[in-house]
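FYI, it's all coordinate maths here, none of it is from the lab. This is a predicted model, so every value here is computed, not measured.
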Structure 1
């Protein structure tokens, strides 16, 4: 009888541990966001130096927007899914153009609607075509290696250290599961596990790139307009899970479950994470949309301190981190300056003259912020 009791106890413990792994929301921590009580954040408080990287602007290398950017092996990988471009561009460390990857079309290795990309340790480039639900693999010389069909539709993915992949799924039925939000697969796209699920009423009608953002030991993930932030290790395991609590400014369910409706009615007085934040050492750094303004914020996970700055046309400065896109190492934040931002920059007179000339020729500049 005693042996039977021990066996039952062990089985129950195993089941509970498995359930916790599949449902990380069970160990969620709360982050209280009160913008009115946050301290004011100025760039000089956290930034020691700004470096300007003019991006070469040619007919072959011109892009319309930076949908996602990564810095890998001394090269910038820039994904543009704005307008009709849908290309991945590679630039050298100094911003000179290196290569454009892939071509639009329906032939082998071609794509119609790029949605995301990643690069592995061997510099193989993975492009995801959402239209045909395929991963296309290239080398850095733009040679197509292989294509892998997916049994699901995703809106973002990231490569894991053990050659597995993690996908943020579009909310549609997947055989054997019920509305999964995140799925881990092996290199051959065989499902290993699912993490979290969508509420039944969620309408997935607003796609965007860059939902996964890397830091040295893993990556962060958030899909607007969800207030939940996932922090993953590089092996795809959930390390931490946070809920952003905006108090009386929290988004109502009818907006949270319908992103298109939310964007069309954005004059309402509520707050949400507008981008996946970077994790810079022990500090989250990103953008929040609230009260008809977008804010740049930092949140220290150790002492739970919040600092923020409203991004307004009247005092916009490139000396401040405004739109944190990616992290280089653990202390350089990548952002950008385009024509619309340059036109309202109150500190444009501090920009070096070669960079000003580049901007006057309708160029785009990457901004590297070296943190103190």
Structure 2
């Protein structure tokens, strides 16, 4: 390290107890950079994704004394959220705070989440030496006996001005996560056709003041009749913009339509499409379901030898606590596979 670098970087001695033949490099903010060279032998498991699924899997595997490597691109799906819910003992916590607490716990077991983008992964079948080669960025690659994908999904946001501005501040995608905060208040459901109506009917659990905004799609007579039966308003005009209350925390308070009309709301929920955040599941030969999720069995196995998946990418119930549970389930299955391989038994 040169003198000019010394202020921004610190190095520690090689961790010989873990047989890692590289120097650990720490950034000024305390996060660990990628190893400067490959480990002497493959990791037991590389985990791609440092959200609740990946971190909980890391915790279980670390307590099984496994050599693991967590790589996270740093773009969680719930980054816009101010708080998360339905997680016992952590209800209302900021999602970033949960991740911070998780990393602190993992550090006690010698696990550090490294920031990086996995650009490719390949599987090689060679008996006891079967495993994966994972590439981070354009150059570095690492070997692992097993691989856990906890890469999640990305929500396709509608192309409406200011939609992303209010995402997490009045605009939400999950009523189970955020509906309670708007109990008995004015809620709009964004969606076209039966999808919009279905979301609106679901929102009646939290409020009776529900509107559907179709963003220019003309509702059918049947949809209008069913919406009327549940006292749900239908607004078919194109949306021109979303507007907030102008306070320090600028929260959504009205929808402006192209014809100049406005709809006063406290929240807008949407259920547009999602896509896999990473192409790794497809590249590695995973089977994709009709809903776009990766098909797994109850132990998070994908059907590709040594490859597991946990979290929202499976498109099951997309709660933080469920993702964490899937990570734990995957970790138990991974450790079971490694135990059999260590004993020379068939997996």
Structure 3
């Protein structure tokens, strides 16, 4: 605290200024003297992205010295997957020579033995520092959650989501995520398109208000393609049209995502039916009801897109993105039976 903050009647106020849908949470407030010795696990940095199954991930850690004494020249630390290390030997342990820079002093350490995930899905990497003279233990543990996926280079590709280890994962930008993998049990959405499971915004009831979320694909490698692949999928949607919406995005670098196609796109089948942007979706989208289509099967329709220009791309991902405003929700969006193949291998679609 600045020197000007003194006296016997000091008060603090947490002021939150936000748009609707955002919240301010406050916890673990501590006021006291700066300790003589303290190592803070400031940041856990798994490298490099994307995180792939059976590919080593380097575990890098940023430490911060919060004490008044001189920082130590050696530090011991342990990392463990999905739970915090209870002791030095509860995980991958290593002694490090530390070089501190800046104010407050920080040091970067990298474990010699990387983490190699054996399965896809969400993982948490926990790191704990072990310094015998550390006088503040509350900040000795840091963590980082990552999504491990896989790279697909064998085609045709088909995914019906009956097996958990598909490499598809959900994510959230803002709000509460509705996406679930399982059997829908709603008034209109009563089953997957095939099998038992599909991705759907809640298995029961309506999707959440003020939601900006997605389901993210594995990585697709089209290096050996000489013609545009066809992306096909079945989906069922009951959405407050004109206000809430669903769209499909793509990335070729793992960072920047763009809307795939346009309103009633001529290179696609059953593509976006809402032209104007809606909640959190700044482009055309699907909205209202898929049951309105003449060829709908219990609300399920097949959409397909010709991926012009994707041949030769080696790092392609797709993101099924959903957005809702603050009222009048509906049953939402369900996705099943995704297929990527040559035009001749996609049934029921004309290109």
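Before moving on, here are some points about what is shown:
- When mean projected area of the Cα convex hull in nm², for residues 217-280 alone is computed across structures 1, 2, 3, the figure 5.6 traces back to 3.
- Structure (1, 2, 3) behind the derived value -3500 of helix-only ellipticity at 222 nm (-39500 (n - 2.57) for each DSSP H run of 4 or more, over all residues; to 500): 1
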